[in-house]
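Just so you know, all these numbers are worked out from the coordinates, no wet-lab data involved. Because the structure is a prediction, the values reported are computed rather than measured. Cβ atoms are built from the backbone, for glycine too; each structure is taken alone.
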Structure P
Amino acid sequence: MKRFRRYLIAGLLVWIPIYVTVVVVQFVTRQLDRSLVLLPRQYRPEELLGIAIPGFGIVLTLLLLLITGLLAANIVGRSLVANWESLLKRIPFVRAVYSATKTFAEIVLSDSEQSFKKVLLIEYPRKGVYSLAFLTANRLEEVQHRTGGEVVCAFVATSPSPLTGFIVFVPADQVIELDMEVDEAFKMLVSFGVVVPTWTAKSAAELPLKPTSETP
């Protein structure tokens, strides 16, 4: 029975990731294929070729994103986007959702060398207990002035949904910067800490890990 159970689990570990991947890819493809409604019916693949082409909507979506980005990057496009945002910000509830979504997207998709580019370890919720966090900002003029010291802003993500969480302001000398990649940290959070990324110490002298302010 133990051998049977071991083989069964081994099989599940092979097929479950494959199944989930296929389901997610199919779901994303179906959602992106909905962009075909933007085309007149006579120009859709099923009308021109007689058959539906799965994934054709992905190509159309990419083209739409590129064209939108091209228009938004010039002066006229920026003006139109600004006017559109001004209109949305006048609508109750809509402005809150739009502003929050845009801010999050700007943070995650920005080319900043800091925001969501580093994984941190901070003592939270009490001393001696550590939590994974992501560096979001280290230039906090008023906060640093009010606290009288150098602090960083860290986003503490919740598990198993790392897109939700809260921010904390932590003294820079109490933050431990990890070698862990952001995607590895996300996997660890989603898996409740079961999926732990491999790590090889560069030097035994570096252990235990030191706060970033003490790292050479």
Structure Q
Amino acid sequence: MLKVGLTGNIAAGKSTVAEVWRLLGATVVDADELARRAVDPGTPAFSAIAAEWGEEVMEPDGGLDRAALRRIVFADPAARERLEQIVHPAVAELREELYREAEARGEPVIVADIPLLFEVGVVDEFDLVVLVDAPEETRLARLVGDRGLDPAEAQKMIAAQMPSELKRARADYVIENVGSRDEVRRRARDVWHELEHRAGAAGG
């Protein structure tokens, strides 16, 4: 089974590529979704976060106040590192479980959608890495215009990630997202067909 890491800096368009691949029949394991599951009330990661930051990051109903936690970790690199130490192992465990299920179903390709694939050092887990990229000014405009973020907060979120030029050098495929939605979808389809071909060649 070919393991493919799909990544891209914030607002590069990675979700669009993942959506196209799902429509083409891909199993896409979403790291953000797993990160949410990993910190559900009652999980070890939730308990560790509660012990670390207390009521400051708790909702009145006992759930996690993600916005409050995000504000803390984006403002404090040490806090962000501590959060990653709690969440990433829990997410990796959930991801491995989904890999095993896909392998048992006989799927030729499994995709892990991981925004911080390079930052968290899991590149070596994958046979191939696909990077979705767009210029920084384009991504900033999307965060402010499409998502309604404050420009200063958006800039901080961009700065918290590894520069995409460093990622491009280590990616097997780069999907440029600088044109229309149709163009990036077409490129996503082309790359998916190449991945299927490579998986078939490896299997055959």
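A value of 67, 64, 34 for Cα extents along the principal axes in Å, calculated from one of P, Q, originates in structure P. If you line up P, Q by FRET efficiency 1/(1 + (r/R0)^6) of positions 31 and 79 (r between Cβ atoms, R0 = 35 Å, to 0.05), the top spot, with the largest value, goes to Q. In terms of mean projected area of the Cα convex hull in nm², for residues 7-62 alone, the structure with the greatest value among P, Q is Q. Who wins on distance in nm of label points 7 Å out along Cα→Cβ at positions 119 and 135 among P, Q, i.e. which is largest? Result for distance in nm of label points 7 Å out along Cα→Cβ at positions 119 and 135 over P, Q: largest is Q. Comparing mean count of other Cβ atoms within 10 Å over residues 39-46 across structures P, Q, the highest value is found for Q.
The value -17500 for helix-only ellipticity at 222 nm (-39500 (n - 2.57) for each DSSP H run of 4 or more, over all residues; to 500) was derived from one model only; which of P, Q is it? Corresponding structure: Q. When P(r) over Cα pairs in 10 Å bins from 0, in percent, for residues 55-158 alone is computed for each of P, Q, the one that comes out at 11, 30, 36, 20, 3 is Q. One of P, Q was used to compute relative contact order in percent (Cα under 8 Å, 6 or more apart), and the result was 11. Which label is that? Here the read-out was taken from P. P, Q: which one has Cα Rg over 2.2 N^0.38 Å, for residues 15-102 alone, as calculated, at 1.47? Source structure: P.
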